[in-house]
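Multiple structures follow.
Nothing in this text is a laboratory measurement; each read-out follows from the coordinates by a stated rule. All values reported here derive from a predicted model rather than from experimental measurement. Cβ atoms are built from the backbone, for glycine too; each structure is taken alone.
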Structure I
């Protein structure tokens, strides 16, 4: 699609014009690493997941870096943008590249520059948001900085790849902890019979920013990055160092229990057997406007209600009926349901 000038990601604002202008010309897509042989700069950004025990799964990253290692040459610069546990670039990544290329660090340059874009806003974030880069050694940092400065307008060089790695992980931890605080305050306000949203409006000012409550935290970033530090501290048996991060993860993942309870309580107010109450979840992506289900707490909420034996349907403008049914869900809008729940606005409505 890219080589035909067609945009495969229509939700990205401004990308249509760029793909139409450059696709197949200045920008060429390929599925063969061999086509990249002779390039001066290699930017690697592939997914990193966590396994069932929340340990980082580096298998996709290893395949990508070993494949890159087979086509680099002396003088090549490799920059990893995938968010990884601190120390990965200078450790495992360097090792994979050296093993596959037969070269040593110094023959090639290696750095880390964590991506700081956001689905739906990638181009504006790339142009406007500060970006950092750090080398595995000083010469790598300088070389990577010089190359990235050609196309990144707001770039800062930090002292090492480890610092660059930790910066992005810290950002994810900050968001996770602050969202968990908002969720906990929301629970407390609800128990006390106080309007959380009114209190939040006037609590927020220059020195205080309470986030919005939610059904939890989804996506490839915020619910994943804290585990990098949690698992490393557990490996070192420093359990006292990660109490806050672990608690935040538990708080955010547990929010679907609160919303499931609220939906069930709303259903019990109807003059119908609970099994006959039709419920619609209006959105299953991890956030509005982003077509993604990784760690989606909204999808998890729909499935939790289904496991409780409730009649649940799902509507989401980003997903077709076939896609929803392929996920084992019943597709249907709010108009056919007794109760609908908007997981982004946290609104429960009676429809019939």
Structure II
């Protein structure tokens, strides 16, 4: 998109914090062999763009001319990245008008081949956002960046992300990114999982998660959503013992029934929910033999889970808007079958 559009017209990239907007622009600049100069809208004043007046000439011929900053007035082409553009105040936004539309600041014009890309958060992201004037909005092509677990995993393998983070997101791709909360607490984004990876590497946590639960809880709790941090620790404990939702579905292990393992129980239950949401088809007519077997096995597991905790079993099949943090939704047809078949399955189990 940037290669074919930003080289022709300025582009504004919308997206929530931590989703990778800045990294994407820098990678784009590197891919086309250009330097990337970043201006942070929230830290700019108008004079930072148009420069300060400079007297040119002498006597009656003396004139004032604005001298744009050296970082902008470059002799060769480059990528000018206007980060958090819609976080800047009205006067700064007005200073961008001619730069974005005409690629000009006073008498200085961007070198041929230069590219202008802007980015910013949305109003619902609980970030510093100011309304952009319609004249500024209309000067750019607008695109929205969303998170893709598959794309992120491909990048993460090349970037050396810690194996624990890689394997966890592979198991719970729905935990990669959530909407910013209304309270001031950590929340999960591609950036925050990257931060957690850096901490795990710094603390020399091995790939087999052979570290204390307390250490993992402190590290994860400082980076990602509280519920995700708790499940990350539970999953790490399961990993150490070779347990997984796959083992549960195959009948190799049973639901943990001990009160001391409730966090593990919750993680396995939510992992089952994520597996059902990912692998069950939208309609039963489109299902494969494997998906039907998964549905049948899951019903039996729900019966045995309810015998341990009705509350936890309910979270597996609860509507998405009742479980928080935008969990993946299980197809309606499966929920209908659960209501229809569970009494018989429970009776058979008894």
Structure III
């Protein structure tokens, strides 16, 4: 199993380790609910070094990004980042990624851990002309500091004016004397930063942030709370809400797709689907009966199957059982009452607007 540079640090901290996408990762330290609430009220520190990084550079780099992605990479200036979707010929989602424009002809793509090799092969096989594609994942560690106290905590360790970094922008700076790419991005719905550094500097950076944040209540956070945090914000997770057979229009990500830009893979399929209308849609739901809707559970209306759950949990912030899932488009209306099949019984649920949580 793969291990991040912080593996020993997690073990020493008493983390419960699990297999996640072939990586041995901390799922929790003190407990999912405690860590979740710490991020919402103060700050949490995440090891996300299992994520992959792919660099695209050369005169043809922008053209390649434009052909592969649904969003318009040409709108980015250097030191900007963008949420994007890699699409296949059927309009399905190869992966959802964050693209950083390091320079005019250099792009840095953060991809999901389980998809790193797949994405690299996908991008490299479609590169042509003056462009280089390199999987640089082994060079980097990635730490995320998330929460309302993230900025003042990180500010203790750097001379960079963090307030000057807007959302989905980044800068280079020393943080705890470690050179980092400091990005105002995240996956929790809170303010914060994702820090990319050389892998051999990860332990130094991790320890410095923990020490600086301790007086404010910052704590290390595992994958368990990372999942509940993103679910409260209805952020999709690849392999659950997104996959190769799901289109952005079905997933409620039409805002990412820029149909007006030059030709890109999957564009014609999305144009037809937009004109015809998607047959299924991603919805949020709250259970009004006891139980938790787990991934894969069937959804029904008046005894008729209409879809399935993709993610579900008991929301630590809201105290409610919440879930995401796909249903027939005709049933995807706010307020619609449906049932979740939980171990042979029908549990009542209501379709609600998403995100579930907003600060």
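Looking at structures I, II, III, which one was distance in nm of label points 7 Å out along Cα→Cβ at positions 14 and 262 calculated from, given that it came out as 3.5?
I
Upon calculation of helix-only ellipticity at 222 nm (-39500 (n - 2.57) for each DSSP H run of 4 or more, over all residues; to 500) from the atomic coordinates, which of the structures I, II, III produces -5500? All intermediate terms of the calculation are to be shown ahead of the outcome.
Details: I: -12000; II: -14000; III: -5500.
This value belongs to structure III.
Quick one: mean projected area of the Cα convex hull in nm², for residues 22-101 alone came out at 7.9 when computed from one of I, II, III, so which one is it?
III
Taking Kirkwood radius over Cα pairs in Å, for residues 142-253 alone as the quantity of interest, name the structure among I, II, III where it is greatest.
If we compare Kirkwood radius over Cα pairs in Å, for residues 142-253 alone over I, II, III, the biggest value is for I.
If Cα extents along the principal axes in Å, for residues 38-157 alone is computed to be 47, 28, 26, which of I, II, III is the source?
Details: I: 40, 39, 23; II: 65, 30, 23; III: 47, 28, 26.
Structure of origin is III.
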